Structures are given as C-alpha cells and as structure tokens.
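FYI, it's all coordinate maths here, none of it is from the lab. Everything numeric in this text was worked out from a predicted model, so none of it was measured. Cβ atoms are built from the backbone, for glycine too; each structure is taken alone.
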Structure P
C-alpha cells in the first residue's frame with residue numbers, strides 16, 4: 001500500500017503533476033468536492049438532470065402502454081406457437097386486460113386507462129414498446145437495468161451520470177435516491193445505487209422522506225465554525241496521507257464526501273421542508289391524498305422537482321408496497337396473483353403524482369432540461385398465471401418525457417400478443433446511451449479505466465434512439 005521512500009523523481013512528480021493536477025481539478029470543478037469527469041461535454045446537451053421513476057417488480061405493458069386487441073379476441077385460449085420458459089413455468093391461457101384502451105392526445109397513442117392521468121399527457125411521452133431484458137429474475141434484472149451487468153460491483157447509471165457531469169450544487173450530492181419507510185429497496189439491495197469502481201462521491205445518497213431528517217445525523221452537534229476548523233485539519237492530514245499511499249484517489253474521495261456532508265447540514269433541512277410549498281401544489285401532487293401510498297409517492301415526486309431545481313443530476317424514486325397478491329416491499333409491481341387489484345392499487349399510488357410532476361416541470365420550464373424515465377426491470381406475459389401474469393423479458397414498454405425528446409411518439413413494437421419485440425428491438429444499453437446523449441455525453445467515450453479495461457455503462461453495446469430525439 002505504501003510507496004517506497006520518495007526520491008527526486010517522485011518529488012518532481014508530486015509537485016509538478018500532483019499539485020498541478022489538483023489545482024487543475026479545482027478549476028475544472030468549481031464546486032468543492034465535485035466528482036471528476038469529462039472537462040467538456042462531447043456535444044451540446046439537451047438535458048441537465050434525470051428523474052428515474054423505477055417501477056420495481058415489472059409493470060404489465062399489455063395492461064398499460066401496449067394494449068393488444070388480440071388478447072381480448074383469444075381470451076381463454078392456449079397461446080399459439082412456442083412459449084418461452086417463464087420464471088415459474090406456470091403457463092395458463094391467454095388473458096385479456098382488465099383495463100379498457102383508447103387513443104389519447106392529439107398524437108392518438110393508444111393506451112389503457114390503468115394510468116388515466118399519465119395517459120392524458122400522451123403528447124409529452126415517448127413510449128418505447130420494444131424493450132428487451134436479458135434476465136427474468138428480479139435481482140439480476142434490477143442490477144442489469146441499473147448497471148448494465150447482472151451482478152454486484154458495477155456503478156449505477158446515476159453514478160455514471162454524476163461522474164460524467166460532475167456536480168452543479170456543492171451543497172447536495174449529484175445522485176439522490178428517494179424512499180419512505182413503506183418503500184423497500186428493490187431486490188439487489190443498496191448496491192443497485194452504488195458507485196462500484198467509480199469515485200466514492202458519485203454513489204447514490206438515500207433520502208428517507210418519512211423521517212424529519214431525511215438523512216441520518218444531518219443535524220450538527222457542534223457549531224459550524226468548529227466543524228470547519230476540524231474539517232480543514234482532517235483535510236490537511238488526509239492530503240498528507242494521500243501523498244504517501246497508492247490509493248490517493250480513494251482518500252480524496254472521502255475528503256470530498258465529508259465536504260458535501262458538511263454543506264448538506266444546511267441544505268437538506270431546507271430542501272425537505274415542503275411546508276412553504278403552496279397548498280395547490282400539495283394537492284396537485286397528492287401529498288394530502290387520503291391514500292397513504294399516493295401521499296408518500298406524491299411527496300417523492302415533489303421532492304424530485306425540488307432536487308432538479310437545485311441542480312441534482314440524477315434522482316431515483318421508489319414505490320411503496322400495497323401488499324396485494326405476490327407483490328412485496330422489494331418488488332411491489334410483481335403481481336403473479338390478483339393483478340387486477342394489485343396493479344390497480346399500484347397505479348393509484350403513482351398515477352396522480354407522476355402526472356403532476358410532468359405538468360409542474362413543464363409549467364416551470366424545467367421539463368426541457370429534465371429527462372423523466374418511467375421503467376421497470378421487465379414486463380409481464382400475455383397469458384395468465386392463476387389470475388396474475390408471470391415475468392416477460394422478451395418484449396415490454398417504458399416511456400421517457402422531456403429532456404429534448406419528442407413527445408407523442410412510439411418507438412418499436414411487440415407482436416400481436418405483446419409477447420416478443422419484433423420492430424426496433426431495444427435494450428437497456430440503448431436506453432442509457434440515449435439518456436447520456438441527451439445529457440451531452442457520448443456513451444462510447446464515457447469510460448473509466450478499471451482492472452486493465454476501459455469500462456462503460458453500456459459495456460460494448462448500445463445505440464441512441466435517434467428517431468425520438470427532438
């Protein structure tokens with residue numbers, strides 16, 4: 001770990017490159033503690049922030065954003081052709097949707113009424129109907145969605161965005177994950193939001209909005225002036241230690257995290273105090289809704305708006321479990337049984353707050369600079385599993401809004417049963433390639449040297465969805 005005794009070459013390297021590099025880093029990243037990344041964008045950015053509305057468990061696309069008349073016509077009949085192996089291999093008859101479909105907006109996009117308030121804003125949505133995933137088990141699929149790999153150790157998309165863009169606000173972390181006590185962490189755990197091998201200050205910071213203090217121990221126990229003196233002393237000691245060891249970056253990442261935490265002591269209480277928001281905003285988002293699940297998700301959506309207003313680069317939201325059917329805290333959309341009640345209750349939780357978020361961002365002029373992504377790890381099968389549906393990674397839907405993308409458009413298609421993607425097949429790599437593109441980053445050039453290889457969020461894959469770019 002420790003280097004050999006310094007010689008003249010080491011001294012010159014330290015003073016010329018080390019100090020000079022540290023000074024250059026300070027000039028490039030004007031906010032103290034900001035993560036390093038590209039010094040310039042690869043091309044003009046259309047978006048500055050991302051809000052990920054993650055629907056853990058798998059939303060049924062054939063019951064929402066990709067309705068299929070064939071399911072109604074052939075309800076109760078066996079699936080024709082080859083049936084792929086499912087998660088539980090409990091293949092029933094074709095199951096029609098419990099929700100009615102119609103065309104919405106001037107664009108005339110057909111959706112069901114599972115999410116009536118979101119559907120009413122169809123002209124702001126870019127719906128991708130040909131998504132595919134490589135895994136049908138929750139933990140692997142969650143890791144794959146977030147990191148591009150099905151296992152621990154790789155950075156989350158939010159961490160890559162934080163690394164690539166740096167921080168716009170020295171008082172808040174660039175990547176924030178929102179939850180409440182009723183929201184479980186998706187299968188895979190907190191590593192889904194981790195920095196992996198990227199600098200430590202790019203990892204997701206979890207804010208629990210149930211608590212008065214969303215971040216534990218955020219209230220200082222000593223005066224700010226005393227803390228400043230202590231931090232300066234610690235920084236000087238760590239700087240000296242970093243100069244003597246081979247893990248200098250890791251040490252200075254810890255220093256940067258301490259500086260951010262210091263600033264958060266004042267920023268977070270002000271951020272999370274929504275009492276000063278007008279009453280009509282509380283009502284718009286559903287913060288005052290009698291359904292506690294709607295109210296908690298409304299608070300998350302309102303907080304997401306407040307975070308991007310303050311320059312946070314990546315915000316991820318979590319759903320609350322309604323404990324119906326097979327859904328649970330970690331994957332609340334996972335209705336293998338009683339999908340009518342389960343999906344209905346989950347949609348009631350998120351529909352009003354998400355529609356409010358889109359409307360509020362738009363009226364404040366923030367939607368163009370904020371890319372909103374609504375997605376889960378996979379979809380659900382067109383045939384019944386009891387009175388629910390099994391996992392389907394072969395073709396499903398997600399949607400994006402804002403961030404310079406076109407609205408009222410559809411990309412790709414599944415077959416007449418909504419079973420397999422058949423047109424413009426899309427992958428998670430394509431999603432993140434497109435998100436990074438809108439942020440001004442070429443996904444093939446955003447790399448980090450690790451274990452002898454230039455690592456990427458999109459690995460060696462990914463194509464930008466150019467037909468939905470604005």
Structure Q
C-alpha cells in the first residue's frame with residue numbers, strides 16, 4: 001500500500017506540474033511512476049504530452065506508442081498521438097487514428113477538434129469547419145475552439161465569418177494572444193488595417209519571441225534620439241518594410257536610425273541615406289526600438305495612404321550582365337524557402353510549385369528564363385533555365401533590373417522585384433496572404449505585381465497553364 005501511495009503521489013504531482021506548465025518537472029514525476037511500473041499507460045501518455053511540449057518529439061512518440069500498445073482502445077491516447085503525428089507531417093496516419101477514435105467514441109470533442117486541425121493542414125477547409133463545429137456542439141465554445149474555427153475560416157477566405165468567430169472568442173477571453181493575432185490576419189486580408197495593427201502586436205505573446213525588450217517607439221517625434229529597427233520573420237518582410245526608411249529619414253532628420261537586418265541585405269540597403277546597417281543580432285545603445293513589421297502600425301498605414309512608388313534600385317555589383325540574345329528575359333522563382341521539418345514547414349511548402357509543373361512555363365519558346373533563387377537547379381528545369389551566381393540581394397537586384405518580367409511564388413523575390421517597380425506575375429495560393437487581400441488582381445503594396453491565384457487549394461496546374469498561355473501571347477509587360 002505504501003508503494004502504491006508513493007506512485008499515486010508522483011502521478012498527481014506530474015499532473016499538477018503539467019497544469020502549471022512545468023514540463024520538465026512533470027517528466028521527472030512521471031519518470032518516477034514508470035520506474036516502479038513500466039506498464040503504467042496513463043503515466044506514459046502524460047509523459048508523452050509533456051515531452052511533446054518541450055520539443056522532444058522522438059521520445060514522445062515512443063511513449064505514445066507504448067501507451068497505445070498497453071491500452072489500444074483509448075480514444076484519448078489515439079487523439080493525442082494523432083496530434084504528434086500531425087506535427088511530424090504524417091497527416092494521413094493522424095487522420096486514420098482520429099477517425100478510429102471517433103468511431104469508438106463519437107462524443108470525443110477534443111478528437112473532433114484535432115481532426116479539424118488535420119483536415120485544415122490537408123487543405124480540406126469545409127471538412128475542417130464541420131469538425132470544429134461538431135466539437136463546439138458537443139462541448140461548447142472555448143477560446144481555443146474559436147481560434148481553430150476562425151483560423152480555418154480565414155484559410156477558406158470566409159473573412160466575415162472568421163472575424164465574427166474570432167471576435168466572439170475575444171468576448172470570452174479578451175486578452176487571449178492567439179485570438180488577437182488570428183483576428184489581425186483576417187483583418188489584414190480584409191484590408192481593415194487600422195483595426196489589424198494593434199492586434200498584430202499579439203504575435204509577440206503567441207508565435208514569436210522578441211529580440212529586444214526596451215522602450216517601443218510609438219511613432220512620435222524622435223528628435224535626436226536613436227531608433228533601433230530590427231528585422232523579424234522572413235526576408236520578404238524586411239524588403240516590404242524597407243519602403244518606410246526614406247519616410248523615417250525625412251520626417252526625423254536629426255534622429256539616428258539603426259537597422260539590424262540579415263547581412264545579405266546590407267549592400268542593397270546601403271542606398272538608404274542616413275540609415276546605419278548592423279548585423280541582425282546587434283544590440284547597440286538606443287533610446288527606443290521597434291521590430292520592422294510594427295512600422296505600419298506606428299505610422300498609421302492604411303490602404304488609402306500606403307506608399308506604393310518604387311523604393312529600391314539596383315546598386316553596383318560584380319555580377320556579369322546577362323547575355324543579350326534579343327529575346328524576352330524572364331526571372332523565375334518556383335520555391336519558397338524552407339523553415340523546418342514536418343508540419344512546421346508545410347504551410348510554406350504549399351506556396352511552392354513543384355519543378356515538374358513549373359517547367360511548363362519555362363518551355364514557352366522565344367524567352368530566356370533566369371533563376372533568381374540559389375541552389376542547384378532541379379532536374380526538371382535543367383536546360384530550360386539559366387542560373388547566374390547570386391551572393392546577396394544586391395546581386396539579385398542587379399539581375400532583376402535587366403529582366404522584362406519576374407514570375408515567382410510568394411517569397412522574398414516578389415517583394416524585391418515589386419519594390420523596384422519591375423513587372424511581376426506572382427503565383428499565390430488559394431488562401432492568399434495577409435498583405436495581398438482576398439481577391440485583388442494587383443498587389444496593393446506593389447502596383448507592378450499582378451496576382452495569379454489558385455482557384456482551389458493546392459491546385460497549381462490551371463494557374464500554370466494560364467501563365468504559360470499569357471507568356472505565349474505577344475505583349476508588353
């Protein structure tokens with residue numbers, strides 16, 4: 001009895017530490033339980049959940065598999081194991097487990113929610129909406145369920161529904177950072193910038209960790225103070241926000257402007273007079289600071305006052321000029337950058353076009369195609385696309401300046417070419433992206449960018465057929 005009491009106490013302590021977010025303490029408590037009884041499936045399942053929270057996916061998977069072997073009928077274990085499989089990118093396996101769990105226990109609200117998340121990642125948005133609504137029907141509204149439902153409505157571009165659901169969630173939990181950030185994305189897609197910017201700051205309490213914690217600049221007069229601006233998120237975001245640097249310099253002539261950004265930008269951004277360029281991890285003395293993506297909010301940017309004139313130009317580089325064949329020169333980018341593995345990278349990869357499909361564009365005769373992305377050419381594009389050497393964005397800008405047109409997926413080159421005023425055909429997912437609105441034909445931030453959108457999520461083929469046909473028609477870009 002004494003031993004059983006000790007195990008029970010350790011199990012209870014593990015659960016208390018889970019509730020407190022002390023994942024390592026929880027793991028240690030469940031370790032003690034399992035040292036006494038290695039077949040304690042509940043301790044295995046709970047330790048798996050804690051391990052998943054600290055990013056130990058491999059050992060979490062081992063624990064869940066062991067727990068499932070000991071208690072194969074448990075819908076809870078299947079549902080939680082499916083969450084891990086989803087994180088690993090194993091969507092079909094996750095779906096199968098959740099369907100098994102729901103066949104045995106149709107009233108399992110969390111399994112319905114988890115199935116909705118999997119369906120969303122499978123781009124099956126209407127099915128995902130149905131799953132989230134079923135979870136709400138079974139167990140009521142919660143902030144997390146509102147966030148799930150609102151996010152999938154945003155992906156499906158049901159923006160009025162998304163905004164209403166997310167606002168309803170904030171009625172339940174006004175300070176919920178996930179809901180605030182999700183609502184900001186829906187509002188940006190709807191073009192409601194003034195409402196979106198304050199909520200967009202919730203990214204620092206939900207999905208991102210700020211690099212600096214000093215006083216934030218609120219857009220007011222700087223005088224002679226030093227403002228540290230620093231890059232965040234993707235490379236395209238820095239290129240997009242660079243449009244505001246000349247405005248800052250003009251409106252605050254006596255201020256010291258510091259910009260910490262990736263070094264591949266430094267030669268290109270040297271064209272901004274009066275802006276000191278620093279490595280991305282620099283921490284110089286400053287009076288106030290601001291992440292780059294917070295600039296539009298601080299400056300009160302809306303669609304009505306958004307500056308849209310070109311703001312970047314090519315600078316001198318050692319890049320050899322492109323051969324002059326007398327044919328049209330078209331730059332191409334078919335792949336978005338990779339940020340991780342499993343589901344962490346899946347959304348970005350949905351933005352990419354498989355090289356075998358993209359090759360259809362590059363077979364249009366009478367055009368010289370030039371790769372604007374680094375790395376080895378895929379086999380499907382070899383012999384169709386030239387690939388000059390590129391060291392940084394100054395080299396890329398020098399190439400873009402020589403082109404008649406750029407055709408690219410939603411990645412940094414879109415922003416670079418758009419910032420230079422170069423004609424661009426941007427290939428967009430059906431879900432769009434926050435700064436390209438839900439159904440615009442031209443990018444509001446870049447008037448030279450024409451948007452070619454998927455009609456159905458994940459289906460690039462019709463888009464590429466249309467682009468190839470347009471390329472085959474004589475016209476001026």
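Rank structures P, Q by FRET efficiency 1/(1 + (r/R0)^6) of positions 289 and 321 (r between Cβ atoms, R0 = 35 Å, to 0.05) and report only the one at the top, that is, the highest. Biggest value here belongs to P.
If distance in nm of label points 7 Å out along Cα→Cβ at positions 97 and 121 is calculated from each of P, Q, which structure is the one that comes out at 2.0?
Working: P: 2.0; Q: 1.0.
Answer by label: P.
Computed over structures P, Q, distance in nm of label points 7 Å out along Cα→Cβ at positions 273 and 393 reaches its largest value in P.
Can you say which of P, Q returns 3.2 when distance in nm of label points 7 Å out along Cα→Cβ at positions 57 and 417 is computed? Show your work: numbers first, answer last.
Working: P: 2.5; Q: 3.2.
Among P, Q, the structure yielding 3.2 for distance in nm of label points 7 Å out along Cα→Cβ at positions 57 and 417 is Q.
Given a value of 28 for relative contact order in percent (Cα under 8 Å, 6 or more apart), point me to the structure among P, Q it was derived from. Here the read-out was taken from P. Hey, mean count of other Cβ atoms within 10 Å over residues 65-72 derived from one of P, Q reads 16.9; which structure? Value 16.9 for mean count of other Cβ atoms within 10 Å over residues 65-72 corresponds to Q out of P, Q.
A value of 12.8 was derived for mean count of other Cβ atoms within 10 Å over residues 73-80; which structure in P, Q was it taken from? The read-out comes from structure P. With mean count of other Cβ atoms within 10 Å over residues 433-440 derived from the coordinates and found to be 24.2, which of P, Q does the value describe? That value comes from structure P. Out of P, Q, choose the structure whose coordinates give Cα extents along the principal axes in Å equal to 86, 56, 40 when calculated. It was calculated from structure Q.
In this comparison of P, Q, the computed figure 0.40 for FRET efficiency 1/(1 + (r/R0)^6) of positions 137 and 169 (r between Cβ atoms, R0 = 35 Å, to 0.05) is attributed to P.
Given -10000 as the derived value for helix-only ellipticity at 222 nm (-39500 (n - 2.57) for each DSSP H run of 4 or more, over all residues; to 500), which of the supplied structures P, Q does it correspond to? The correct label is P.
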